[in-house]
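Following are the structures in question.
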Structure I
Amino acid sequence: MSGRLLLFLGILPVLLACGSSPVQPVSRTEPQGPSSAVAQASRTLVFIARAEPSSMGRSGGIGIDTSPRFFNATLMIRDGEGSPQPQLAEVLPQLGSASWQVNPDGTMETTYRLKPNLVWHDGEPFSADDLVFAWQVHRDLQYGPTVGTPGAPPDSLMDQATAPDPQTFIVHWREVYPYAGLLSEEFRPLPRHVLEPLYQQVTPEQWDNLPFWTKAYVGLGAYRIDQWEPGAFIEGVAFDRYVFGRPKIDRLRLIFQQDPNAVTASLLSGAAHLVADITIRFETGRILQQAWASGDGGTVLYTPAQVRFTRFQLRPEAASPRAILEPDFRKAIAHAIDKQALADALYEGQGTPAEVFAPERAPQFPSMLRAATKYPHDPRQAQDLLERLGFSKGADGIYGRAAEGPLSLEWRATEGGDSSVQVGVLTDALRQVGIDAHPFILPRPFDNQTRASFPGLMNWSTVGQPDDWLMDFTSAKRATAENRWSGINFGGWSKPEYDRLAETLATSLDLATRTNTMVQMTQVMSEEVPVLPLYYSLDVVAHVAALRGVKVARDGSIAWNVEQWELK
């Protein structure tokens, strides 16, 4: 048993008694029998997440994924293999059929038929009119925590939505949208019977602050909100008429905790059953794994998730050193980095280096990996590239060019998590080949202009699917003064060939064409090296042995089969 684990177990009683104590077992008002406390706990799932959702609307935020899914249902859901399955819909629209028609002018129409006899949490029937109302709200408001992001699909591409009958929802699209048949979290239904009267009376600001979005929420998910104490917990009751059947666990309690010691103590004591949504990091997962190793105490699951990568500053007015604008210089940095050593430093040998902007579980991954230009760790190759660019080593071992002086470079990462370890390992690697690299941790909060004004390199991570990730590096998404530095391409890379491919990806509906385009985009990016994939972050899900049925899906979600979970 490691010294760190012994230390933790030694302070566990203190944690259980201190002010940052773990969650307490749920109190109930049922009659108390000799073993009632155990019986009550067995019927209530206690889930820990790092942050409280601001609403049960559309915007959960990074790492606040599972909580809203307990209470919501959508037209489509992905199963454990990542395959789309109908949830509220009977079947999903199929391209080339009457349910998904593409017109000669590039507009489209998709038709969703709804499953019969579905009801909202308050017992009122769910119908296509609720979906039309949701479209109207998104169209009119365009922005807010209960709506989404202005100009973002699918709302921005929906020209009209109609309901010819209660079971039929038709969307008219103003242009090609590859995911028109897969409407999910980004387009949640809204109960017209509850919200329409309020919508006609309140301002957009008042709308976002309605009690409906929190303690008065009415949804379609596996659990119905029973109580919401802001800053403390949310409790839910199993919904008898959930589309996939009543959950096997009667009650659900969500609590919000960022202290890893308190989270760990709660799981080891049995006061909580499940933690997810990047609430704990790898180090805490290892402590739980070791504590549970001697018996059947629980399970820790590590899932490769986001691609962690670094951006090069490619806006000439901001780039320092100027050599960073030269592809061969960026390739030299790529050869200087030992990605496996970095992953090992972060994940004790369980990390995985990244070469492309796709998770290993993505169907496009093998083709993208084969197409990508690789830059294996090779300090000699890095130095050869520097010398070809006219750099030579000084007496101090640092490369320089006559007109520019010694080669000095800043490598940034944002405050929090393992940022210090990341940039420490990376800058050490550059110094070993003769680049005077130094780390800089950017404190939070920071504005968009600060984010885009890094001089050398800056670490970041991806969110979404591989095609989304690739689209983030187009010229249209550059951060500029004109768009108030809001573009996600804040390294400023621009390549016409890449933009043309991105246009094909954005407008093609054919799967083979889309995959081939993603492969070509990968080729262009890996040859130019405007960004450098480093490693896959590991998401940690931990649950006690008494909780059965939790499975991490290929897309990283866990709530996809919540109705099947059991507490033994």
Structure II
Amino acid sequence: MSGMAKLSAPPGFLQRAQFTFSAWPYVLLLIAAISLPFTGANDYWILLATRMAIYTILIMGLNLVVGFAGQLALGYVGLLTIGAYTSSVLVEKLGVGVFPALVIAAVAGGAFGALLSIPALRLRTFYFAMTTMGFATIVSQIVLAWQSITGGGNGIVGPVFPAPFDAANGFYLFCLVLAAICTWTTLNLSNSRHGRSLLAVRDVEVAAAANGVNKNVLFLKTFFFSGFLSGLAGALFATLQSYITPDAFTLDLSVLFFIAILIGGRGSIIGPLLATVLLTLLPEISAPLVTWAPFLYAILLLVIVLLIPGGIAALLDVERRKPLKTGRLIIPQPVYLPSVLDNPAGAESIAMKQVELRFGQIRALDGLDIDIKPGQVHGLIGPNGSGKTTTLNVICGFGTPQQGSLWIGDRQIPFGSPSTRVSLGIARTFQTPKVVGEATVLANVMLGGTTLGTATFMESLFGMPRHRKDEKSLREHALMALRVVGLEELAAVQAERLQHSELRFMEIARALVSRPRFLLLDEPAAGLSPAEIERLGDLVKEIGRHGTGVLIVEHHSDLVFRMSDQVTVLNLGRMLAAGSPAEIKVHPEVVSAYLGV
């Protein structure tokens, strides 16, 4: 990250592209919540507000799993149960102090949350949802059967906090402070490289891996923290209930938590927070219709999904609804490349040697040799199905050949492990742009610098100095990459609002953020206008001149010949020809098989 600190930008450039969350909804909610005990509200409303605060703690953690990581976790009531019974048993049966029991309950929730990350790595969508529901059922049955410890169906007394937290107002303010801290930490995480990585895994997992995101480690940390908050909420819930039985932890409660996130808006913090308040109040407002509560929740969810897919968060996002300027032009500015790339002289080459990759009886690559030299643009052309993208996939770790080897200089690189490639200086784009549509252009580009950050998960949670330094440096670096490709004015715009050609250049900016020694481009000119193709060619040539080795797969042969130093032609997984553009243009086999006569 030290290299990023020296970046500079033209005056006013960073200021135009700066965008942070609006603080006013959080401030207003906090002021209203703090004021409640001083308004003369009776104990019932204080109790209701306390329940909101406790639910907020759990939902902030669950939101990271459901809203950010995209996992259908329907059984988080099981973690709430674990937290409630752990604290109650420790205090009632073992005589542990209330506050140590609170911490132990949270850690227990975190441990079981981390356990849930294992099936999350292997299962998808409804299969994982059923796993979490099964987990909640198992927890409930254990509580019922373990009568000597949990009291079984008769229940157990919840912990009682010492003064001043034993009074309704004192306990409420205590829960409110914890809820505020949990909201703040998840907000910090959402605006960190860890939060961006979760969104990328949710929407474009292949791009997340290509940019250095280790899904296994990320999920383990996220699920532990989410479970920690659920266990904490469970311990507070036990105190609020005074006496807990298994009947207090129904699947309906778990569905309520899940619906709060969907109604609030995935990938948002303020949305689920407001939805928690709404769904906690709704049964009280519609008390005569309490038996219809599940039906009302379903109707509310249906209305949100059909009319406001982005949830409450989308309603608050005024910037999303502002029209973009029409007639936008992409004008790259390669003059800023020295601030983005920093490749040393005498860098090593990438070499594939006798690589053979088979899919059943089909040979996608058949004894392929190819060298990508630093500072050169290497074109890779050939008919459809000739193995061009497969070649990129092998280099980037997405394909595992049966034979052959991959080298960077004199180091042999193992096949597979795509998340390790960016640390080796290899970045890539894709045939179809892989972007997080709900995130801003800047956030998408900052994903490319995931491995450049040094702040730990915990440091990001609490917004510690190294986290703030990482974010500032990476933001400046990403903004400069956007200026290189000509998209700096769109930094604060959601990626889903961009034109196809702009997404192409945005992917290049994301790849440049990692300071690659090798840049692999997969059909970057597809869908571009002739003028945009020409500017793309000039930009790619300049990237090569700044020391980065470029391997470009492209069907526009004229573009490849104009900007490439070397060209390799593939056919049926084999090298048909290799040489300079001038040599390839007149190669008889290439003309016959690919270029035509």
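Okay, here's what the table says:
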item: With distance in nm of label points 7 Å out along Cα→Cβ at positions 341 and 373 derived as 1.5, matching label from I, II; result: II
item: Entry that produces 4.6 once distance in nm of label points 7 Å out along Cα→Cβ at positions 109 and 517 is calculated, selected from I, II; result: II
item: Identity of the structure behind 1.52 (criterion: Cα Rg over 2.2 N^0.38 Å, for residues 261-460 alone, calculated), options I, II; result: II
item: For -0.90, -1.14 (log10 I(q)/I(0) by the Debye sum over Cα atoms at q = 0.10, 0.12 Å⁻¹, calculated) the corresponding structure among I, II; result: II
item: Origin of the derived value -8500 (helix-only ellipticity at 222 nm (-39500 (n - 2.57) for each DSSP H run of 4 or more, over all residues; to 500); candidates I, II); result: I
item: Among I, II, structure where volume of the Cα convex hull per residue in Å³, for residues 309-348 alone as derived comes to 74; result: I
item: Source structure (of I, II) for Rg and Dmax of the Cα atoms in Å, for residues 141-476 alone, computed value 26.3, 77; result: II
item: Origin of the derived value 22.8 (mean count of other Cβ atoms within 10 Å over residues 205-212; candidates I, II); result: II
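No lab work stands behind these numbers, since they all come straight from the coordinates. Source: prediction; values computed, not measured. Cβ atoms are built from the backbone, for glycine too; each structure is taken alone.
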